[in-house]
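Below you'll find a set of structures to go through.
What follows is calculated from the coordinates using simple rules that are stated; it is not laboratory data. The structure displayed is predicted, hence computed values, not measured ones. Cβ atoms are built from the backbone, for glycine too; each structure is taken alone.
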Structure 1
Amino acid sequence: MSKYSPDPRLLNSGLALFDEVEAAEFPQTVLRYRNDQAAASIGLDHLSDEDWTQHFGGFHPLPDNQPKPLALRYHGHQFRQYNPDLGDGRGFLFAQVRDDRERLLDLGTKGSGRTPYSRGGDGRLTLKGGVREVLATAMLEALGVPTSKSLSLIETGEQLVRGDEPSPTRSSVLVRLSHSHIRFGTFERLAYTGDTETMKGLIDYIVAHFYPDAKDAAGVFAATLKASAKLAARWMAAGFVHGVLNTDNMNITGESFDYGPYRFLPRFDPNFTAAYFDHSGLYAYGRQPDTVGWNLARLGSCLTLISPTEPLSATMAEYDAHYQRELGLAMCQRLNLAPKEDNEALARAVHGFLKSVSFDGSFEALFYDWFGGRLSEARATNGPRADHYTGEAFDTFRAAIAGYETADASKLGHPRFTEPDPETLLYDEIEAIWAGIAEHDDWSAFREKLARIKAYGQALSLDADG
């Protein structure tokens, strides 16, 4: 069992990056989800449900940690329009700890009350929003995508009014565990205000705790760009659409976080959007890699405040190559294939076949049926989707995987692969889970789905850090 190791580094940094705030007081706190696996990694799995709820619903400080929550300051480009009126409006940094690998982690919140940056909002999170985020992080982790982990979900007993779902609706507060809540928008704010000294101090903080080989701003940018290219590639290989890829929703450690109107693709569609308000399709599935690149360019522009332009521009010019390399590696990981030096042809073959099929669930089905490459050919061609594995695009895909060795054949012995279908997290599935909660307070489908996702993740054994 990991030892609890408090380390409130941001509070003690002396950097002007936050405001101390008070958490909301809720009329009730009903524990709906606790992630004991994540809690064990930071030495908090021993907490009783009562103590857990006091810390993560009442926000009593953790021992030797921050005495008060910190609302982080940042700006951001929202749908490519600059907005200086942002910041943590319904969340805060509750604590920082070391995990069982001595890495610094943030405990951040969502729905924990109003802050100076709430801009007239109520600072709350709907229970449905909390349920959706728990499911998203579980599924992304199972599919090998770097992501925050949902640590806790507590229902808070308030009736919230929202314009985009039936109201009044139930409320919740979420606590997530992630490496960093330092966003691209954190740097945008410092560049906007011309705060050179704080930006230099922030770079030192990042080097000390996340990128020790970086040494300076240009090094931090290079490390962030590589991490972001990997994240974009893993999204694409998972068929995930973030929905709101604003600069304030990307962080310097390359983790996916802050899930709003996300979707998983039912079938390959570059124009598929997750947010109903994304009328132009700016953040469509197929545009995500370019959007990540655009956001990185904004970060690089901010860093010219303290760094020469040339190394930043040279790094930015490498983004496409990094992304294509990471996409090939991500496809290899998803198919359990030992990667080669160049895997771009495999990625093209995967996308080419996915474009040729149109049944719902086809995106995840391909990776499930052909997990292990040619070792799974009999399983795939005798399975429930055998009729789809024909045609020119499929022949190209089969020829591509034939040139690869299976990375870990032992994975195919997992009993999960005797089941006919992959695990998915499509829109209708989430809606059905929520309907049981909303109409009957029935959490059984939610718990069963999380158990199935966990089993799927154990069978795939995909490393989000690898």
Structure 2
Amino acid sequence: MNVYRTEDSPSPSRRRRRSRPARRLLPLAVAALLPLAACDDDPSDPVEPTTFQVTLENMSGDYGLIASGAFDTPVGEAAAAPAASGMAYEASFAAGAGHRLFFATMFVQSNDYFYAPDENGIELYDGVGTPITGDITGQVQLWDAGTEVDEEPGVGANQAPRQAGANTGDADGDNTVRLATDASGNIAPVASTILVTLTYDGNHQFTLRIENIAADMSTSGGDVPVLISPGVFAVGGEAGALFTEDAPDLGLGLEAIAEDGDPSGLATDLGMDTGVSTPIAPGVWAVHSSGTQMFAGGQPDAGLGLEALAEDGNPAPLAASIAGATGILSSGVFNTPVGGAGAAPALPGESYSFMVTAEPGDLLSFATMFVQSNDAFYAPDDSGLPLFSGTTPVSGDLTAQVMLWDSGTEENQPPGVGSDQAPRQAGPDTGTDEGGNVRLIDDGFTYPTGVLRVTITPVS
């Protein structure tokens, strides 16, 4: 973050009341970037300072999946439908190193069979971080959900093309998810039925394609078309996102896919466990006069420490730059979560808290990194937050006045998956330089909302 000073500084009488040390001046080249007016205080009307407690609470969810969703409309079609031979479903998602792909689509001419990878999913990157692409059909099997008694595939009265309604078959005596059997000998091998491919679209983005390549199926009742159904996909770092082999169905919606080709229930459940879980990083705060800024929107970073804070969660350079600068009345670092033993990121459910002392006319600025990003940070408007309304101290929830900013110093990758983002990068300052301006985040990616809650309480 960069610090700009005003051409005016607080009045001498005000400095005497505060008993603060003399402030050092930042270089004139920096100061000249933003010639704003200073606060016009009345030194003849002294006001007792107020001490505030400021709390920054991480409200981020604790998610198991980085992406999930349903695919239900074959490519080139206008509405949701099963995919017949020659038709395909596609789904796009972002993923990082260590993430695995899971999906499920019904083998429609069955009671409760579905195509899916095993419970471990499919790795999306190799051991050196190269995206896996091409034909991955060899990692897909045909599974029995264990939820309905099996009938001859393509013939059974309780199978989706012939049943009177959803969920009409009898319960299976073996209720475990297991590899499907072919007692009738009329199910083609997986590789002759579907073709599953991955395409890497750049910047951690993938497209999954599941194509029906099957010929008609010969049954005791005559030939029938092989169909695959709408389904779900999920991307995460842990096994067992959809099922565990040789264990009962989790009851979250896989049964509806495997028996009836209905992905809606499972997609909804997966969606509740999908998101970007992020820490917030140690940061910097400052109480300052009007016209002084910790950073300036619409201008390049001034090289005083914003980059280290926004890219790597390191507040030290910025804290050193602003300490004692003209217009900065007091400043400091918050780096230890409440109840913590030492400096650390604040994980979901944790918070930072610090105390500031101010008088009417003073403003508060702070900045903390959105850790699952390349160079995003939370901060108020670049002019700062008023700490008083007239002479009345501000109190309560200030979250609505805090925004997610982009420091413009590193090219952005999808949040939560980028290889140059702090949780995954090889070391500090490893991403591609952007050379942009500090601005509100505007890169087209989806960032979680409701991550940071900011409250302030006058305590004396």
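Going by distance in nm of label points 7 Å out along Cα→Cβ at positions 158 and 446, which of structures 1, 2 comes out largest?
Greatest value across 1, 2: structure 2.
Of structures 1, 2, which gives 100, 41, 40 when Cα extents along the principal axes in Å is computed from the coordinates?
2
In terms of FRET efficiency 1/(1 + (r/R0)^6) of positions 222 and 406 (r between Cβ atoms, R0 = 30 Å, to 0.05), which of structures 1, 2 is highest?
1
State the single structure among 1, 2 that was used to calculate semi-axes √(5λ) of the Cα gyration tensor in Å, for residues 318-373 alone, giving 21, 13, 8.
Among 1, 2, the structure yielding 21, 13, 8 for semi-axes √(5λ) of the Cα gyration tensor in Å, for residues 318-373 alone is 1.
Assign the value 22, calculated as relative contact order in percent (Cα under 8 Å, 6 or more apart), to the correct structure from 1, 2.
Derived from the structure labelled 2.
Comparing mean count of other Cβ atoms within 10 Å over residues 86-93 across structures 1, 2, which is largest?
Once mean count of other Cβ atoms within 10 Å over residues 86-93 is worked out for each structure, 1 has the highest.
Can you say which of 1, 2 returns -2500 when helix-only ellipticity at 222 nm (-39500 (n - 2.57) for each DSSP H run of 4 or more, over all residues; to 500) is computed?
2
Could you tell me which structure in 1, 2 was used to calculate percent of Cα pairs over 14 Å apart, for residues 182-253 alone as 64?
Here the read-out was taken from 1.
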